[in-house]
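Peer 1: What follows is a set of structures for review.
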Structure P
Amino acid sequence: MLGLKLPTDPRWVNLAEKSLEEILTDHAYCEQKATTSCITLIQAYPEKEELVKELAPIVTEEWGHFRLVLQELEKRGLQLGRQRKDEYVNELMSFMKKDGSRENRLMERLLVCALIEARSCERFRVLSLHIQDDDLKAFYHKFMVAEAAHYRLFIDLAKLYSDEEKVKKRWQEYLSFEEKVMENLEIRGDRVH
């Protein structure tokens, strides 16, 4: 469904389990950044009525997710640590075409958002299936479902505001690039991506 070309290395779950405070901290900041990304898109493209209508509730949902992760940290007696640089997202952003028309830049931003959501969905699925803690299995299953819907929404918005064939072609380029990014990133249990 997601089209990702390289699945998460199964060892990642074992590493994540060993550093729950770290993975939950990173997850919290991922939700916070997703909130900010949606707000930024709305601010940059207020004339795109469908985009505003669709992303406004996502802002609320993503901020709610941030709060859920904070509650999970608190429930486990863990602390929210410092935000770290997200090498994965920075690599994807380096692949964005920043020239061209305003509409092209919108398409690029939407596709990057879609890819981040797709990889998050895939990672949360892996956690929901393989983490030992049953509460966390259920916790991450809910996030997996939400991320899948967000991924779909960003793809649909890209197709709405750009030529569908152009979106499909560029999406395949992003998937190929993301595969290389995943091959080169160190497997770390303290990061969602």
Structure Q
Amino acid sequence: MSEKTILKLQLPTDPKWVKNVVESNIEELLTDHAYCEQKAASNAITLIVQNPNLSEMVQQMTDLVLEEIDHFKRVHEIILQRGYILGRERKDDYVNELRKFIIIGGGREAQLIDRLLFSAMIEARSCERFKVLSENINDAQLAAFYHELMISEATHYTMFINLAKKYAENINVEKRWKEFLAYEAHVIKNYGKAETIHG
């Protein structure tokens, strides 16, 4: 998978992140990952609550909630298998910075499309990070696990982009997505140094 052609991310994660940071902090990474899955489920629930009239999206978000909670459960099981416990949630600075780009006001359509593209952006970066993890981590179980989840995240990314295109009537989704990509490239410059999925 080429992130340039599929995800269109402008800045790749340096594989040294896995060797220099992640491998000596597996417990912290797994805890952060578990909460990422939980937050993804919460985001899908919020989209349902805010847009109950969009039946196709409600159905897809319902499926997504179940999948993300299953991923949370599986990460938690790995945590327990390794004799760890789920730590406390940490603030996700990357996601919080990305959220600043979402349009506040501007009508329901603009807010919905931005929320969908914001979700797609997080899935795209998570997919890219899982790919880097799967290819560089010296841990057979986690390499296989992150390869599987990489494929899942790519599917989620595509789903959010397609929903944005479906529900956009007055918004140029391609143009707005390029703006998100440019903003994310600016944000991600400061990350890739911590033992977190987006850190």
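Read the figures in this text as sums done on the coordinates, not as results from a lab. All figures in this text were calculated on a predicted structure; none of them were measured in a lab. Cβ atoms are built from the backbone, for glycine too; each structure is taken alone.
Peer 1: If Rg and Dmax of the Cα atoms in Å comes out at 16.5, 52 when worked out from the coordinates, which of P, Q was used? If you can, show how the numbers build up before the last one.
Peer 2: Values: P: 16.4, 49; Q: 16.5, 52.
Structure of origin is Q.
Peer 1: Hey, another quick one. For the read-out helix-only ellipticity at 222 nm (-39500 (n - 2.57) for each DSSP H run of 4 or more, over all residues; to 500), a value of -26500 was computed from one structure; give its label from P, Q.
Peer 2: Details: P: -26500; Q: -23000.
Source structure for this number: P.
Peer 1: Which of P, Q yields 108 for volume of the Cα convex hull per residue in Å³, for residues 40-95 alone, as computed?
Peer 2: Working: P: 108; Q: 89.
So the calculation was done on P.
Peer 1: Given a computed value of 0.9 for distance in nm of label points 7 Å out along Cα→Cβ at positions 72 and 136, which structure among P, Q does it belong to?
Peer 2: Clearly, the read-out refers to P.
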